[in-house]
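Q: Next up: some structures, all given as structure tokens.
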Structure 1
């Protein structure tokens, strides 16, 4: 339990950094320099006003200098990341598998909120996450049902890496082909390449079976929730850009944690 609590506290700090990434990466700004600043008055935020969650509560959700409202996204991302880190280590322990799940969770949280706010899925998380996922497959082995049949004499490590590569290629390729076919039918772009890269990254982390489940779950959730929102908000369904990446990320987290 102590290790999980420490992981949760560390997750709060990572969540604070993710907030920086969510704001800056879509705007092509460095996530290192300058230090954290208020988007409204552009004044540097002091360290004591940059404590995850606590600062937001202490300041009443407003900037100390200019009084501008701090978006709700900041404490939500911090709390969500902390909770996911806590759950990962509580379930799997302070080991490579637990750390892998923490990294995966952080990537999904960042992508969910950048897609909701800016309709952008930064390559730093999709392609960077793809590389990380492939690397983890050589440390935390994936069950390779198909690859075990194709390469019965291969070591568990090789099977895991093959499974990671296969899942990344197959699921992202499926999504791309479906999007192209449907786009031609509708004579419009229905899906960005960011979603395809995101599915490749998820495949590298989760393997083929769980990534296929993620894609199906995201498609169902996106259809139901997206359609409900469009109807309630009276949006034009032909023009409204649904943040499908957010549904993919949520489905991936559900799949990874169940």
Structure 2
């Protein structure tokens, strides 16, 4: 058995609790929770700011350079520069902003049941659970696109899909991830999955192909035209 102690990290405002061995980089833990590291985790930006509410988080030169003294005093740190050396509770700055928030009044036809709207971005996914009777948003979940491990931008992802025959891999990754997001929404919203009536997924042309299972090869060379205009409906996964 390993003698390395295990510590707990609690994330606010979601109250998610994670356990990992001492010395684990927070970047490894938080990436799976949807936290982005814009500079690749090199301590060159402030995009992964977190606030330490309880526990200890050491400072280094990169943090002293990028964070203001008042921020440091208030407990702000750069997640990419931290390792787990004790139980810690942190607040995630990236979750402070309202996601897909819009209070504008619009006309719609009420329906029974619930719907899910998914914004399938090259980098980030955002999913909402909506009451189709009232249009109220019942829950929101986000995550980093799991396909990114095979290319962070559109063209590198297309290259992996074509050159490495990786399209089935990318399709499975994103379908599984969206399925998990929907399950998380159902749990958070306290609704019956059997009452979900519609799921709408929107994304750019490449994401559309890599979700629906449309041949990506035509998008890899001139004239870069899709073989499908996106008007067809696809039944690609079931939420269990």
Structure 3
């Protein structure tokens, strides 16, 4: 029997990068996966590939920064699969640049997706996770929040991105203390430099500047997916509260 057979996972930001890789990894371990993101055509393609490999997948087009859409994604998942055992809050944006003269809409977008989106999904999903933790097949549930090295260390030209990730870390630890005795495990994954689409969202004048990560071998999305899969397949008595993962060559 696969490790996650009989369980259901919802992954936000599942249309690319870490979210896509995480969906594949959890499906391979037996979970039915609910794929949530804004780009429906990508979600449909991913769901088709997972099902072709013998898995179960359900694509939901939603912008989690909208409360009703976030709540709807959770409701649709439970309606489709009957339960929710694992929630991976992965959706996020990284709009770097100086604080001075920054476009306010970039700050608002990061707070909307990185903070409010995570909160909306968590709020909607918690009751289902608590119920799953009381039932077979595993009698434990997992909430995995994808943070960043930026949630531990503030850097120049990343002020509001740092703010969002520091907030995710603080919220996660507080919630962990609240629900861990009920066997809902709250875990943080904090990647360093990963090869994803995040930098493509930057303004051209920021994106075209040299990055300290240009000359190093960065992580792949699959590396972070492996970490997520490790966390959620631990035995019931074991909780991985935090995983900081940097490329070997990354100094900061």
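Computed from the coordinates by the stated procedures, all read-outs in this text should not be read as laboratory data. All of these numbers come straight from a predicted model, not from anything done at the bench. Cβ atoms are built from the backbone, for glycine too; each structure is taken alone.
Q: Looking at structures 1, 2, 3, which one was helix-only ellipticity at 222 nm (-39500 (n - 2.57) for each DSSP H run of 4 or more, over all residues; to 500) calculated from, given that it came out as -12500?
A: Details: 1: -23000; 2: -7000; 3: -12500.
Source structure: 3.
Q: Where does the value 8, 33, 38, 18, 4, 0 come from, among 1, 2, 3, when P(r) over Cα pairs in 10 Å bins from 0, in percent is the thing being computed?
A: On the way: 1: 7, 27, 32, 23, 9, 2, 0; 2: 7, 26, 29, 25, 12, 2, 0; 3: 8, 33, 38, 18, 4, 0.
Computing P(r) over Cα pairs in 10 Å bins from 0, in percent on every structure in 1, 2, 3 gives 8, 33, 38, 18, 4, 0 only for 3.
Q: One of 1, 2, 3 was used to compute distance in nm of label points 7 Å out along Cα→Cβ at positions 30 and 86, and the result was 1.9. Which label is that?
A: On the way: 1: 3.5; 2: 1.9; 3: 1.1.
Derived from 2, not from the others.
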